[in-house]
Structures are given as C-alpha cells and as structure tokens.
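Taken together, the values in this text are just the output of simple stated rules run on the coordinates, not laboratory data. The structure displayed is predicted, hence computed values, not measured ones. Cβ atoms are built from the backbone, for glycine too; each structure is taken alone.
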Structure P
Amino acid sequence: MFMEERQKDIINKINETGRILVSEIQGYYQISADCARRDLRILESKGLLQRTHGGAIAVNPKEIYPTPTYNPIDIKEVQTDYLAVAKKAIEYIQNKDVIYITTSLVGYYMAENIPEDMAITVLTNSVTIAEALRKKMNLSVILLGGEMSHRGHCHDFYTIQMVKNIRMDKAFLSHAALSLDFGASIHDPAGVEFGQAVMENSGMNIGLYPSKKIGKNSIHSVCQVKDYDLLITDDNVSEDFLIQVRDLGVTVETVNLKGA
C-alpha cells in the first residue's frame, strides 16, 4: 500500500470510530511506530485529525453553536473529560480564596464538587452555579447580576460594573473554543467584555479546556492563550499544542482520563 493510500485509510478509520492508536496503525499496516507517528503528523498538518498521546482523534475545526436555552444542568450524562478537568481545577483553590467560576459545564462540575468544608468566596454570573453552591455553608456566593439570558447567566453592563469592583485571587474560565491563532473565543459578543473584565481583576487566570475544545475557533475572541497563567486540559490534547503553549510561557496541566 502506498503512503497516500494508507493515510487516506487512517482518516477513514478515525471518521468511523473517532480515534486511532499508534499501536493500531502499526498492526493494520505492518509499519514501525515512527512511521505511524509521521503519518499522523502529516495528517494533522493538513487539519485532518488531532494528535494525542499515543494516537489521534477526529477533529472538527469549528465549534457547534449551542442552543439559545442551553444550560449545563440539562446535560444528564456525565462528561468524564469535563469532570476530570473540573476536579483538577479544584486542587488550585485554597481556603480564604476569592474566585470566579465560569458558567460552562466544567464550571458547573466545579461547583458540584467543591468540598463542603472549604471556606472561600465564589463569584458567579450563573444562577445554575449559584444554586449548586447555595447549600455549602462555608462558602460565600456573590451572584453577579444584571439582565439574565435564556441560558441563566448575566454578562451585561450591570454585571460588568459589579465585577470591576471586586478583586479575585483566581478566575476559572472556559469558553466555547481555544486555538493558538485565535485564542479563547465565544459565539455571543456580549460575553467578550465581561470575560475580559474578569481577567483584568483576577490575580491568576486559569483556563479550563477539555481537549475537544482545543484547536477550534468560534466567532469572537476573548483573549489570547498567553493571557492565561495556567491551562488545564486532558491527555487527549495534541502534543504539538502542549509544546507551543509551553513555549509561550504558559503552564499546562493534563489530567489522565484513564484514571478519572
């Protein structure tokens, strides 16, 4: 089989199953591990897949636009990659911290899993996350209000003015997509100024991005990758992405999904 034919077949297999391992490529085509990795590098450079530790996954370069009433609480099946990232993020919270928690699914998992005995102040512009935190007696919750969207969160002029008057130790942020060229991006332009205001008033900005969000672009850029102090993702992330992010001076933590 010619190299071009093999690479085309690799893409077909990934599109069928969503992923492929280097060891599987070796077995299918009787080639070395170095040759298999070279095939994956070539295919990734063409935007046809995303390399991971030990293999590759299918890639969709554009994030799907969420429904107007999307809310994390509506997702009944636990997303293990999002949960793993959320639990790793919680390890960076210390008693007496003042933190902001993102409105996204990973933020909702953080809110659900923050220990009951942790004495912190949490800022959120999500009524869903505020409700998840409400019964944790040692926590203080500041609900950043304004005109509420149909998704159950606020990010208008009044919300922005509130957050500008509060200094945070850490902000845990996640947006629709993250790429090296366009940074963190979202669908709704109304959220751009709010996200930037949070980052400006936070001592440490931590990006929470499961690997399925990485390498994609949405419509409106909020910040660049280098604006984060720390990124937390999972071990399905591209090796090249990790290298380039670390070259920017950003610390990256990857969580092992097998152990999650």
Structure Q
Amino acid sequence: MSGDVILETRGLVKEFKGFVAVDGVDLKVRRGDIHALIGPNGAGKTTCFNLLTKFLVPTRGQILFEGADITKEKPAQIARRGVIRSFQISATFPHLTVLDNVRVALQQKLGVSFQFWRSERVLDELNDRALELLDTVGLRDLADVVTVELPYGRKRALEIATTLAMEPKMMLLDEPTQGMGHEDVELVTQLIKKVSANRTVLMVEHNMNVISSIADTITVLARGSVIAEGPYAEVSRNPQVLQAYMGSEDVELQGAHG
C-alpha cells in the first residue's frame, strides 16, 4: 500500500514570542497511507496542522508536497495542489440541505463558488456527482434533509463528502471523532478507511481505538518534538510515549485497542 513520500517536513519550527510550539519536526507521509499525528494536550499537533495548511507561517524549516517546496505558499495555493483540510468544527452550511452543501463544494472546485444566482440547470449538472459523493459517505437517502437536523456523526460524514468534492490528493482530518458516541465513532472510522482507498490521509486524533484500527503509521509528538514513529503495535509500547502520556487526560495507550 505504501508508496513514495507525498508530504515531507524538514526541521519544522514554530515559535510564538519565545515559546516553541513545534520544535524541529521531520515528518514523512507516504502516499496512500493513513498517517496519524498523536500526543498529549499541548504537544503541538494542531500547530503542526496549521503550518501544513498554511494558516500559520513556519519560523524555520521546509514543507514539501510531491517534491515541491510549498513553505511560502498561501492556503489557496495549497488547496489547489490537492491538500484539503477538514476542520474540527463541522464546516458545513447548517441551513442548506445535505445535497446543496455538496453542490456548493463542487462549485468551489469548478471556480464558480457561491454564485447562488446561477441557473438551476447549471447546478443540476452537479447533482449526479453530488449524489455519487453522498452515496460514498452513506448519506444519499438524506440528500434533502436540512443539515442542521442531521445527527452529529452524519454531519461529520457530510463534511467528509464536501472535502471529497474538492478532489483531494491528501485529506487532513482534525479530530474527526471528537465529541462522538461509540456508534458515530465507528461510522466515521469506517468512512475514513473507505475514502482513504485511493488517497492519503493525515489525521490528528485522540481516540486510540480509532488510531489502532486504521492508521498505517503513527507519529507521536510531545512538547513540539517527534518522540516516536511507526505502527501502533510498536509506538504503543515505546517507553517515551508511555511517559509522555502519564498524568495527561488522554486515553491510555496500553490496552486501548479492542
């Protein structure tokens, strides 16, 4: 499954007024992998994500995507390259239908974003693709439901559909199962596995059951630095990793799987 390196960081550093949030991170994400970024609270995971999607500018270091140096590129340029981030807070339009949310995302991809005055005929041309995407995430039967009425897990499924509408080469998922009950966690976990079939996924996630069941590679951050990397079985037994999680509120690594 694992191919070449699609995303790489070299010596990535982010300082905030003297505080080092990300400290010399070297990350290699292989094409086609589900790669998880984990660590106790305050480890620098979200800062790392913000650097990769250019919501923050690195203090030092390099970011490469498909071999090209994207360190100085703007968020829109990164998105055009196919690096699409799905946000921790559900990023959908609550008062549009499920179908319309996906059609808006498809419009963005076509460069006709948010032109709600465009003729119905133009929008209807997007319907087939929109319904196909809803099918992928198991929401086709809910196409006409107003998004605000969806249960939480289904909203996240819709968010994944709108992310897929942007045709990502690489999806960045920020805490995709946060705040979910067991059933929704299972639904979204299986969905991530399904949509990763022909693309790369980099995710920040706290739920160790999710990570142990779908992640190919896990990078563990603590105090802004990488302390371990590898498959779950290896990382979960690493003494440094166990030490980093001691006394934190995160799920214990040992015995989390199953």
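At a glance:
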read-out	value
Entry that produces 58, 42, 36 once Cα extents along the principal axes in Å is calculated, selected from P, Q	Q
Highest-scoring label, criterion being relative contact order in percent (Cα under 8 Å, 6 or more apart), among P, Q	Q
Structure with the greatest value (metric distance in nm of label points 7 Å out along Cα→Cβ at positions 207 and 231, set P, Q)	Q
Distance in nm of label points 7 Å out along Cα→Cβ at positions 39 and 159 derived as 4.7 - corresponding label from P, Q	P
With mean projected area of the Cα convex hull in nm², for residues 7-102 alone derived as 9.4, matching label from P, Q	P
